[in-house]
Structure I
């Protein structure tokens, strides 16, 4: 009998890559997605989709399954600063609903919560060593705070009800099918079209980048074989301003910087300690950009 996997948010950027990987491995997949602006059904053409908000999904909608993997989230930080309510609803209430369904499913092998490195907050501001990350959450935005809250719900469900779970905290992803609003697509499009490039503050914020296909392979391995909380990083850390310069170089153009007021509560540095579970990295951000440009 085949392994059945429910993937919420499976029509999004990372979720769709994971869904396609699961299908390629012979798993039986159902995607649950309310199909917002960030969804792309064309990225999962052969996978059945239940169009529904995770806050409203019922046990009857899902049936029995072996794994529930929750990618569904409101994830745009700027939007969370403007209005945090949708983030509280989806990221906290939605996760709670899924946990209640999963723990009552007699066939469940594991609940997988897809979190973010942003729950750790600004490592420069906190002045802590990355090795202490697992025990220290200090989110800076309503987005990251609601993701940290969702993680706490998963912990508590595991402690109180014995729910088997994995939480993955991943650095920034890049790859095809990423929504045009995100950093890398925005920079590529702006330089190609000779448009000014909006740069927050001095542009020297440091981020860690991982190819989406490397990330989802690691998630699948953790889903099948591990329990607990895991950071998924690459060690590929770059300043935002350097990424802009590199894309411009590959395109043979001079970037037109438009330095704008820094985002409220903008974190300067995200990096992850992944020494205990080092993922296999097959493509760096610069290698990807060279292929695309």
Structure II
């Protein structure tokens, strides 16, 4: 049995798209309008059910590493159960669709009843799909279940650590814990010293969390910004302005903003900041 665990995300998305479109087309087909929706619904639902079965199989093969993440076991099991339930509901839909195909010429009433049954069961199937997708989202967004499990590339885990430090620092700042926020941004800077975005975050923390404008200006003095990078030049200019203000040098802050205004005359934010200083 080939291992298709790493293909679980794309298989899942194909299954969801095919089945939801198939369910919608089946209901439209029963109205007697848009004749093409009948055959299209059958194709979409049959292929979607096959994709759902493959999604359950790939998910089962992938669950081991994710389940070993502390605290994630119950979430993994809930996602698996929801996925299996969704697959089983659409297996029933597929059976009804096949009955309709087999009886459409000789037993029209049977075929019609099977199609109505398929449409009704599809409603429950879509609900089951939503539940399975919601549980899968919990694994990704609440437990970071997929990080480091698909490939051997360690950069996935490094990015997770970076994101974790960043989010934790932002959380501390939102809770007005400036000391903790400063420590976390400092740790971020130590772990990722060559990352430009991290450098800016650390300098911003010196101003916002420590009110240390002098240290921020010292860091900015050793910073080289490419002249053709509009985003970085603006970020640098605004940070420098904030650093001058924190250092008690409003005239230098105003001069920095005025230079930015000359370089970027279309930027309303610069004009607003100048108005605040005046």
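What follows is calculated from the coordinates using simple rules that are stated; it is not laboratory data. Predicted, not measured: the structure shown is a model, and the values here were computed from it. Cβ atoms are built from the backbone, for glycine too; each structure is taken alone.
From I, II, which structure was Rg and Dmax of the Cα atoms in Å, for residues 82-137 alone = 13.2, 46 calculated on?
Numbers: I: 15.5, 44; II: 13.2, 46.
The structure behind it is II.
Can you spot which of I, II the value -26500 was calculated from, given it is helix-only ellipticity at 222 nm (-39500 (n - 2.57) for each DSSP H run of 4 or more, over all residues; to 500)?
Details: I: -10000; II: -26500.
Matching structure: II.
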When you work out distance in nm of label points 7 Å out along Cα→Cβ at positions 146 and 162 for each of the structures I, II, which one comes out largest?
-> I
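On distance in nm of label points 7 Å out along Cα→Cβ at positions 122 and 194, which of the structures labelled I, II is highest? Let's see the in-between values first.
Working: I: 3.7; II: 5.3.
Once distance in nm of label points 7 Å out along Cα→Cβ at positions 122 and 194 is tallied for I, II, the winner is II.
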Computing log10 I(q)/I(0) by the Debye sum over Cα atoms at q = 0.08, 0.12, 0.13 Å⁻¹ gives -0.59, -0.84, -0.88 for which of I, II?
-> II
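Out of I, II, which has the highest value for distance in nm of label points 7 Å out along Cα→Cβ at positions 66 and 258?
Top value of distance in nm of label points 7 Å out along Cα→Cβ at positions 66 and 258, among I, II, belongs to structure II.
Going by mean count of other Cβ atoms within 10 Å over residues 2-9, which of structures I, II comes out largest?
Values: I: 22.8; II: 15.0.
Greatest value across I, II: structure I.
I have 2, 10, 13, 13, 11, 9, 8, 7, 5, 5, 4, 4, 3, 3, 2, 1, 0, 0 for P(r) over Cα pairs in 5 Å bins from 0, in percent, for residues 106-217 alone, calculated from one of the structures I, II. Which structure is it? Mind dumping the intermediate values first?
Values: I: 2, 9, 15, 18, 19, 15, 11, 6, 3, 2, 1, 0; II: 2, 10, 13, 13, 11, 9, 8, 7, 5, 5, 4, 4, 3, 3, 2, 1, 0, 0.
Source structure for this number: II.
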Source structure (of I, II) for relative contact order in percent (Cα under 8 Å, 6 or more apart), computed value 11 | II
